[in-house]
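These notes open a run of structures that come right after.
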Structure P
Amino acid sequence: MTESLSDIERQIIGSGVEDMDGFCAMRGLDGTFMDAAIAVKRVAGQINVIIHAAGILRSLSSLLEPGEKVESVSLGAGNTGRQFDLETNMRVAEYKFIDWQGGPESIRQNGIFKDYFELAEYETPKKKYLYVVGTEYPLKFFNGGRALTSVLSRNPKILSHIHEKYGNSIAKVRDYYEMKKNDVTICDVTPYISRSA
């Protein structure tokens, strides 16, 4: 794309108004093309919402156990007034359809910790799940030494809650995870949504 654009930039040097209609017509850059490109951009801007909704729906036929019934679901961005992405008569769950790269993904880490915390602290006899795309990087983060003050810099209420309930000895992500890892199952959702599932 960059090479093509550079080539076009060189080609239009010296062009005037009388040249541009023909230049665009030769390359199919007309109103129909622009309308289509704008439509694609609108849809692309919603791709995360589409993946979230489709991923949850696709997973249900494989995840739900016999006798399990959906009580509430949040398919849009955020939980749209619902506490969790999925609640059934047997489980509560959050989904994170993140393509982890393994680098310094602090914003993603902050978000996944908040979801994990909300599941871990929720009082219910139901099973609790955090569904992710691959567990390698999320588990590396949860077992890592990142300070909670950093992870929760935009969520001071959660940090205060942790310190009030568990004391200041819970200072790193791994401290909280070690204490709560049996309360929330971090599960790879990929087998439940892939073509072979």
Structure Q
Amino acid sequence: MIYDSQSLMAKYMNYSNVNQKISIECKNGNLIRIKRGLYTDDIDNDKELIANVCYSPSYISFEYALSYYGIIPEYVSTYTSAVYGKKNNKFYSVENASFEYKSIPSSVFFKGITIMKNKNGYNYKMATKEKALCDLLYSKYPVRSFASLKVLLFEDLRIDYEELIRLDKEFIKEIIPLYHSNTLNTFFKIYVRRG
């Protein structure tokens, strides 16, 4: 479970020195500090939640989501998430987990997000397959030709073509213009409009 300072104050309200109690719980491994004012007592099962709250607003996307859905074959250990309105990418490391945040345009941020449940039954936000792919293509180097896009999709990212053609093209058509991206415009012309 994720705790902020206020919830820990309530949890340990019977202790004379709450900050000392929190410090002791961290030293004993019962609490893990994610960042200032944010803690977990179950990092193995809370990683998706941590990804959502460590830097927010955010949702899991990019490589991690595509790996989760089986669109790319590689196992992705870093929890990659989308944010908006940020100038620089952020990276956090907590215990044995890594969290990376990349910015996308605010005009598309709130579209294509689904609510998932972690192993403990808590909700977290993740991009749909289509949104995760568009987010990832937006974050890549600009591509303007069929040959370059083919290399990016099937050699660099190793995207499963069968999964690619099963994506919801109507949703992709709706969100691509919101990115203002040459790569996504090329993707639209070749794989969405023709398909």
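We did not get these values from a lab; they are worked out from the coordinates using the rules stated. On a predicted model such as this, the values are computed, not experimentally measured, just so you know. Cβ atoms are built from the backbone, for glycine too; each structure is taken alone.
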- Message: One of P, Q was used to compute Rg/Rh (Cα atoms, Kirkwood Rh), for residues 87-158 alone, and the result was 0.97. Which label is that?
- Response: P
- Query: Thinking only about Kirkwood radius over Cα pairs in Å, which of P, Q has the largest value?
  - Reply: P
- Item | Highest-scoring label, criterion being distance in nm of label points 7 Å out along Cα→Cβ at positions 55 and 127, among P, Q | P
- Task: Can you spot which of P, Q the value -15000 was calculated from, given it is helix-only ellipticity at 222 nm (-39500 (n - 2.57) for each DSSP H run of 4 or more, over all residues; to 500)?
- Result: P
- Origin of the derived value -0.37, -0.95 (log10 I(q)/I(0) by the Debye sum over Cα atoms at q = 0.14, 0.22 Å⁻¹, for residues 135-182 alone; candidates P, Q): Q
